[in-house]
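Dropping the structures in below, format is structure tokens.
Please treat every number below as a calculation from the coordinates, not as lab data. If you're wondering where the values come from, they're calculated on a predicted model, not measured in any experiment. Cβ atoms are built from the backbone, for glycine too; each structure is taken alone.
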Structure 1
Amino acid sequence: MQPAARADKAAMATTAAEAGLADTFPKLLIHNAAALRGRPAIRHKDLGIWHTWNWDQVLEEVRAFSAGLSTLGLQRGEKVAVIGANRPRLYWTMCAVQALGGIPVPIYADSVADEMAYVLEHAEISIAVVEDQEQVDKILSVSEREPRLSYVIYDEQRGLRDYDHTRLKSFADVQDIGRKLFAEDSAASANWQASVDQGKGADLAVILYTSGTTGRPKGVMLSFDNLIVSVHNGNLFDNLGANEEVIAYLPLAWVGDHVFSYGQSYVAGYCVNCPEAGETVVEDRREVGTTYAFAPPRVYENLLTLTMVRMEDASKLKRRMFNFFIEHARRWGEKILDREPVPFHARFVYWLGDALVYAPLKNRYGLSRIRVGYTAGEAIGPEIFRFYRSLGINLKQLYGQTEASVYITAQPDGEIYADTVGKPNIGVDIKIADSGEVLFKSPGVFVGYFKDPERTAETKTADGWVRTGDAGFIDDKTGHLKIIDRAKDVGKLSDGTLFAPKYLENKLKFYPNIKEAVAVGDKQGFVTAMLNIDLVAVGSWAERNNIVYGTYQELAGHRQVYDMLAEHVAEVNRSLAGEKAMAGAQIRRFLILPKELDADDGELTRTMKVRRSLISDRYASLITALYDGSKEAAISTEMTFEDGRKGSISARVAVRDMPVVGAVNPMGQAA
């Protein structure tokens, strides 16, 4: 067992009371309504217009809905599902439920009905609060299997007028019931306040279901103390206050959104902005002037891909100017951002580049006012990470989990490295087991898995350490944590060479043309890969090169597309050849899948993580072809269309051989 790495304990607290804070979110809301009266708490863009509620208005909205829920019979300890996009009323629902001692259970809005049914049943949901007709339809389609479900409350009324409203109610109607209760019952207000006062930090605040990479999702139980202390320490770490502007677009069911768009807002008092739609996030972020942002790597990758695609269509002069200043930024941008000594001429050219390229780019991304930006969830490609930092964006990395209330490690300002995830956050200890697995201990450690004491005991040790399931090590030079891969996924080739699939996949996904990658090699003689093309990037390239195609499948199987991706794989192999431990893990063969890996098909989780075991089974014929020397293989697999209908796709997929770079000894290392 390696020694533990410890964070600065100066501001450490294990309960909200020890941190000098109200110990539940409803109490924090009441405090903010008094202390921050008139300051914006949440905004929502609807039909092109921003609507704003200040903290005292939010309190009134929450009180009314909470009282309405009480008249519908919601009891302390009961669970309420929250399903939909980022909307003020859904965030208010969580606080309204907590005020009555209930427990909100956010569910991924893009879940199919069967996935939703599992959570509804497992969490013992009594009321569901949903966004719109789509979610109502999914709930009703499985309602016969959920006898505990008494009411479905919806936000948007469109399309629901002719439905049977025996168990259906609109959000506005429930609020009206609550307002009527306060108006007619003189004791109602005192009773509601008494319910809020009854809550305490040790109570369950929320149940968040994991993405389920290894099986059925697990319900992670987090207390108010877990969340409030963790977000308080996160705010301290980055000096976040009431003046921040944040845009809420991450899934409500993901712990990241619950912390960044709900918990931290209530503790710091900053304003959360709900976009009009998922497609307008970048434009809406630009309008509000986001100062604190979080996005998983795929968001940054997609932005960069779109940028490069558009630049290919720009004039020759613009492309030359863009490339010149971007190259200059790659050399000097991070040093200027970190306030390191830089020659005057380099600083002057950078200033000119900021006026002509960097500032317009940041404005286009909606990151002109960004003060702190984070990425996490998956490893981000070093070149992508450095690209944004070179523009002057203070992008950092953190490492967290649902079981930690997000925060385990984060990168302090001035200590930013592309290949690390930072130092232990305030109040967090980490250590590395002899097996290489990362363990942590913090005030954010979850209470347990709902109705699953055995899995809880497997994850939490008797002395309070939590097994992350990730393999990593603490870098001797920086003191930062480095994550290699999921511990269960790290394997070895038949010759003993280390095989870390995610490490290889992230190298492949650095290229805008590759959207997803699955590396294969554990217990095999060499490494192979199955790739997805990015339809936007490769489609744009195809148009410029007069390549005609009708479908994704047709484009993915085109010989010239294979040639292009072979160049990317060759570059990855050259990179691996220079790494002593990974030289033997070069990719010997690859193929391009005829369909995109899809969460609706179960191939990805709702947070876009690869489900390896399912893919290994579903694409077994392709994996066999990768290792038996075949030049092509047949595949037939099921796929789910956007409207929920099932279909199938059949194809013959080509397999491409790749040369090995440099001599490799029997143990897989460069000779």
Structure 2
Amino acid sequence: MNENMTVADEINKLKTELNLHSYEYYVEDNPSISDFEYDRLYKRLTELETEHPQFITSDSPTQRVGDVPLSKFDKVTHAVPLLSLQNVFDEGEVYDYCNKTSAYLNDKVEYVVEKKIDGLSVALEYVDGLFMRGSTRGDGTVGEDITQNLRTIKSIPLRLTEAISFIEVRGEVLMPKKAFETLNERQDERGETPFANPRNAAAGSLRQLNPKITAERELDIFVFDILQIKTSGEAPMTHTESLMLLKRLGFRTSPGYKICKTPNEIIDEIRSIGINKHEFSFDTDGAVIKVDSLSQRKRLGQVGKYPKWAAAYKYPPELKETTINNIEVNVGRTGVLTPVALLEPVFISGSTVSRATLHNMDFIRDKDIRIGDQVVIQKAGEIIPEIVSVNIEVRKISGREFSPSFEMPRECPACGSPVIRKEGEAVFKCTFDGCPAKLSRSITHFVSRDAMNIDGLGSSIVELLLDKDLIFDIADLYYLESKKEQLVEMDRLGEKSVENLLASIENSKQNNINRLLFGLGIDQVGSKAAEILSERYDSIAAISNATVEELTELDDFGEITAQNVVKYFSNPTTKILIDKLDAAGVNLKAIHTDTVADKRFSGLTFILTGTLEKYTRGEASDIIKRFGGKTSSSVSAKTDYLLVGDSPGSKLAKAEKLGVKILSETDFENMIK
């Protein structure tokens, strides 16, 4: 630090530098310093603010992520409504829209065409250049205050380049395609359901009660409109001028907009966006046509919730025709057979597609799908390939009109065992418990986080262990210590990885039996049913001796589930497996909460909703029970706490209505310290 520079001066200098570098990196995509140098400056600012907290301000880069999770989002009434857009679906409607607009104004009209970002609309408010509040669109009139979460988005400036007395802007929060792929890879590694598309992922991330989770999701924003402005300078006269002002203030603005003077120019730009949309780093589902002049906009006004000065051209789902070369049948963990269409490869919505799930026989029969058919496909949400229809005319012309319909095999394609379809069910199942296809998926399920929670054993490693004949069932995992040298020699497994894997296997031996029961993959016995069994019975042996009548007396335990449990434990193969687990030292006795000294949750009922960041639901339930509490599946007046994770369901609203205490994951962690 310069001798004449005070601590406050240095902090202000560092904040200015870091905010400038963030703008260059996240908005301009043109960094002027290395990541190392940025981290060095950031570390220095953190040190100074820690030593002198009186100088911490809201525009500091260190303040993007708040420490205190919210229990709920407060409502925000929008001073200026966030309007929706009327849609046009073909080029003829674009001409009609332009003609009506010109006729109404009786004047020449210039338009701006922008890419329609497929994200979540938000409003950002700034006072004297400082970011003060951000909210969701909601119904256009009332939204929710999500300021803490929006502060985590690094392309949102915390301080504008000019201290405008007040400005409110509108933007679209999105999740870039690359960040979406990374997030879904993480979901898959955790054994959790992947998000359907980037928009859903962005929406779920913005509505996190814990902003630290939002910060990890790598969201971005494009700002495209000024809702309100109070400034001593000249206010913009056109939308184009608004975008230039927004950019000057430090916002990331609508990418690649174009000024158009005629309907033909608009159509050309819409076509250009449609051709190139799969090359963009973000999802776009259309193009937006806006009148450029703000005075003309005022004259046009609005009808209901739609402005007459703008329209959204929506691209139709991209449809392609291809041929079904064959239909293969895959066998899942529970033995369910799933038909998959093997397609003549076709490029659609940005990628080459060669496979599409056919779900089950009902789906195949409803659409009358046959091998050799010419079919129309699309990507659901531009992500998942699906068959829309069959071109029956092509089938007739080709002379295959009377070709046989596809039928599910009577024997399992993986092991040759009989396949059955129970009355009233849509699925076909392999009847052999030792089916190799079921085995691989069963072991992967057994080691997953909600089951035995063994790190380092993904599906590819499980396949490798099976291929090398190092394991033949789940119990063999607990005998891998004697095969350490063979493990180290395997591809993708070094000595350190093997040591970590073996340590994780050893630790899993001490799990409570609810994890083991869930991991065994008994039909219809999920994590909740496994918990019920472990609470009622003292051991696996006691459960294996239970009758259907006894089991159906348990809360939330149906007769079919009870029959499945009895059937599973009456199988001689199961007894051999349990004996092997016992001999390996795997815990087979229930750890009841009444044997634990610390009963801080005694008499308390918890309900879990959404996806937690640090725990699976099974792990959180184990902790609650370890401290004497219990979990339930439905919210009622007797519920004490609702533990809320990512994308909570209807339970959150019901809990708020009933006055149930809402816990964030951080609240929960503080309770169990």
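When mean projected area of the Cα convex hull in nm² is compared over structures 1, 2, which one is greatest?
Structure 2 gives the largest value of mean projected area of the Cα convex hull in nm² among 1, 2.
When percent of Cα pairs over 36 Å apart, for residues 259-650 alone is computed for each of 1, 2, which one produces 47? Value 47 for percent of Cα pairs over 36 Å apart, for residues 259-650 alone corresponds to 2 out of 1, 2. 1, 2: which one has semi-axes √(5λ) of the Cα gyration tensor in Å, for residues 243-314 alone, as calculated, at 22, 18, 13? Structure 2 accounts for this read-out. Taking mean count of other Cβ atoms within 10 Å over residues 115-122 as the criterion, which structure among 1, 2 has the greatest value? Evaluating mean count of other Cβ atoms within 10 Å over residues 115-122 on every structure, the highest lands on 2. Name the one structure among 1, 2 that mean count of other Cβ atoms within 10 Å over residues 163-170 of 13.2 was derived from. The read-out was computed on structure 1.
Identify which of structures 1, 2 gives the largest calculated value of mean projected area of the Cα convex hull in nm², for residues 499-626 alone. Sorting by mean projected area of the Cα convex hull in nm², for residues 499-626 alone in descending order puts 2 first.
A value of 21.1, 67 for Rg and Dmax of the Cα atoms in Å, for residues 387-538 alone, calculated from one of 1, 2, originates in structure 2.
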